[in-house]
Structure 1
Amino acid sequence: MTRHTPTGDRVSSGVRPRWPEFTFDSLGWIAALVAGSLIALDGSPSAGIWLAFIVLVLATVLLQLVAGAVFSLYTAGYARGSFDELKALVFTVLSVGLVLSVGLYVFQPTSGVPGAAAVIATPLALLMLGAVRYASRLKDESAGSEHELAQPTLVFGAGWLGRNLVRVMRTDRASPYRAVGFLDDDSAMVGERVEGLPVLGSLDDVREIAIKTRAAAIVVSIARADAALLRRVSDLGAELGLRVLVFPSLEEVLEGKSRLRDVRDVGIEDLIGRQPVNTDVESMAGYLTGKRILVTGAGGSIGSELCRQISKYAPEELIMLDRDETGLQGTQLLLDGHGLLTNNNIVLADIRDPDALAEVFQARRPTVVFHAAALKHLPMLERFPAEAWKTNVIGTLNVLNAAMAANVDTFVNISTDKAANATSVLGHSKRLAERLTAWAAAQTGRKYLSVRFGNVLGSRGSLVPVFAAMIEAGGPLTVTDRDVTRFFMSIPEACHLVVQAGGIGGPGEVLILDMGEPVRIMDIAERMIARSGKDIAIVFTGLRDGEKLHEELVSDGELTHRPVHPKISHSSVSALSPGELDAAAWQKSVESRRP
């Protein structure tokens, strides 16, 4: 059984049973009816009225049960004294009172019980039932806030999330945190009381406030806190000895993936990420509903998250293709809750094999394709450029040919910022993939396009887990250059962009996300070492072949515009027909760039 938090959010089982509530409500109604009848009859009921009164009580109990079911008073599991429960209670009691009043006025000559009895009893019942629920809530909050092991905690953000966090702290007897006050950068709120707690000041005042309240932790409860703000709070927390925690994102809470009490320590990803672009994905992703969709590279970090997001839009079929059987099993576990690998939507195939691709596309006839399969590690491809050619260039051409032969309507090629002013084998191979996609768009007139973004946090082999492994091993931590910077975004945000691209991009376009300010890798290294508490050396290895000191999002000569969203740029690349591909020229150009 589940219940709601005071704002209607569901939490785990182990809550008060529902039938005792119904029993109490029935007793409350009986008391209210007795009082209403005595008042209506001026305190002198006749001896024969009691039989009618018993029938009235039984009818009231039945009506309360029916109305409670209609308004989910006993089935939704509301938290005690919450506004959601109060609303359901009001509708239930008023409905019962209305039916009783009409019934008593109609049958008053027979029953002897005046209709005024129900009219008087209804507000009395509402008052009693509501007062007891609110008293129960106050008792819960008091019990939660008196938890002797709970850490005194400041809540940064007195908005919707912050208020709910305080309520959860108060009602959860096992909560390790006890709210002692709010912080908010809105100066107009300072001095106000929210959920019974004072807004003590802004983040600039945290030093004095922490000393005054003896706070041991601070929770950031701002719906869309960006990395810059989290870095500021984290630095203050480190300076003052405060544990810094964050709420799940608002999207996670609303999607049910996280509960409001799931506060967690601020992670390095929070400190180097960026605020997600606020786009109406629902209105842009209608092209997925009821369609057959194929994702290449479905076992990878981007591919698996793409499949998860696409599944929310109720496609007719989601075909997940990869040559990595273990990766496919992980994606199936994510989506279906099992890894049996027997479902028809799991396809084991290699994009280097044009015959296998043609067979899959002809048999399944997808209408939308997301091409996420690629080799992505820059230094490996510098050493083995032929592999980049086979997978990122010819593999992409194979997928495009299969898609065109199957009359695919929408094709989204996932690219990288390294394709802009490319200096590496990886960048050049992905640039060719963009140009081949533009050629396919020109051939078909359909929405064949590319999406370009920077480094993805949390993907396999990405910077943060690599640094974490180095620190765990005792170091040293290797950085290519003291001043090197990179753009970063989260896997869910990258996939949001990819999904949106199919809805807002045009044939042959390249969509580029405004990724904010680049992040200095040295800053990440220093923060991760400081958070580890270990004495880890940093060794500078120098930029590797093909690497840039600073990445770019747009190539020289590329023109961009933003017709749909202020944070998403549209550009274009010159088309490249397959007949212009030359493996020998590719190999020669690679060798000419080597020192």
Structure 2
Amino acid sequence: MTLATVFGIGLGLATASATAPAPVAMSSQSSPSSQASQSSHDGVVGLGHINFPVTGSPTAKHHFLRGMLALHSFWYEEAADEFRAATAAAPDFAMGYWGEALTHFHPVWNQEDVAASRGVMARLPASARVTSPERAFIDAARILFGDGDRTTRWRRYADAMGAIQRARPSDDEAATLYAVALLGAALGERQLDGPATSFRPFAEAGALALAVMARNPQHPGAAHYVIHAFDDPDHAVLALPAARRYGAIAPEAHHARHMPSHIFVQLGLWPDAIASNEAAWAASEAWVRRKHLDTSYLDFHSLSWLLSIHFELGQRRRADEALGRARAALTRSRDPGRLPLIYATMAGEYLLQTADWPRMDELLSPLVALANAPTTVPVANAATTAPPSATCHPATERAARANLEARALLAFLRGEAAAARGDAVTVANQADALSRLEPSFESATRDDWKIRTLELRARTAELARKPDDAAAALRQAIAIAERVPPTGPGGNASPRERLGELLLRQHNPVAAVAEFSRALAIHPGRTRALLGLARAATASGAPEATAWWSQLASSWSAADADTAGLDEARRLAEVPPR
């Protein structure tokens, strides 16, 4: 897994009475009244098209619909701004408060700020006039932000949205909001090789979203939720049409530009994934310029994917350039707590990929400062997990979490650097340090650090000439890592790839072939697994070796000339250099 995973518009308004609102649609075609708003967005147009009847003034509807379109693309900061603008224009506009409350609920990201959502819902005027469908949406939100633990509330909310959708089967908003509620409620239940029932909520969410796309090909939420529903190696092909469309549906939203790469990566379509994430980064730059935001709000998630994908293609120089962009943003940022960790995850990935450990102190200096910052907040019990909005920078809990993650990341990277120089004592000490930090993490990220600890344990065992113990540690890491389907470009090396490489070093190529083959089945097109498989197949005399070398040489067709393994791949695949 990648380290980073640890981490204009036009408006058509229709007049309507308060008791019987007419459908209001927002699309990329502007009306004269929206031209001023459109020109303020640097000429970037388009968040999609939805039909959502609401009770309110034309101005309130204008902001509400733009907020809903942004919400469907998980552009929570922009959505919150628009919903607040709607209620500022019309204080009795009930659906504006409902929408703002939902911006603190991030289902697919497993994040929420219940206190913030409750605060917004408390401002909803009791005298506000709403229709029956609007009242149903509001009542469902009260369940989501009501009493009970997170799992219970999210499941009850999904049930409530399901009831709304069944009562209104032709309502696209009911369908898409139910789809994303299903995705959130099913978090943690999806298993890579588990029973079919573990995939059922995702299949239902995908089916709902696909049906909406058939009725409205410009619906951003429909395309978005199809991608999330089928974001695994077995089902990704079902989302490829949605992935091809989504960036064009909502080009203003950087997350909409990024999301197609989830499917491209699952299918090993690396050039498409690069184009998707470059577009996302550019869209975030346009947003930061337009809103005069701190550089910490740039889309570093997409930038970190770019770094990993360039390494997949053997393009270290392009990866170096991506890291340089992150460092430049860090130097311009006024946020002392958020960006250093984001940058450091990329720098850590770079070090793991290149083994350029002499540069570690230089590249990780911002991380060291963050790790040494004092903190007194009990991170594992923090109630608020939502990222900062455009109007609220990191809370104390988030700063404490960043401090904890910085210390864990430093321990892991220092352990890897020590392993590279054969210092078994330091590797073991860093593994112990990382293990002591594990209980402080929330359950959502604790497993990631457990995997890292086991990888260091494996390093220690191999240095102690105990290959069986090393393999056992890696198998424990595999069991954790492969509980759920992979997402993202994969990063430096998966535990299974590490096991395959260990087996090769132990002169067991037949067993290594099995591990690398499984790694590729889980994550198609991974060049590290391809290289390992080709080497293992060659060593074992398997006739398929030439085909693996040929596939690797093709993947590296635009690789840097000094990429390790490139000459080997071209020679054994009999592919001439560029």
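FYI, it's all coordinate maths here, none of it is from the lab. Note that the coordinates shown come from a computational prediction; the quantities given were computed from them, not determined experimentally. Cβ atoms are built from the backbone, for glycine too; each structure is taken alone.
Out of 1, 2, choose the structure whose coordinates give mean count of other Cβ atoms within 10 Å over residues 179-186 equal to 21.8 when calculated. Computed on structure 1.
A value of -14500 for helix-only ellipticity at 222 nm (-39500 (n - 2.57) for each DSSP H run of 4 or more, over all residues; to 500), calculated from one of 1, 2, originates in structure 1. Looking at distance in nm of label points 7 Å out along Cα→Cβ at positions 203 and 331 over structures 1, 2, structure 2 comes out largest. As an exercise: Rg/Rh (Cα atoms, Kirkwood Rh), for residues 155-362 alone, calculated from one structure in 1, 2, equals 1.03. Which structure is it? Answer for the origin of the read-out: 2. For the read-out mean projected area of the Cα convex hull in nm², a value of 25.8 was computed from one structure; give its label from 1, 2. That value comes from structure 2.
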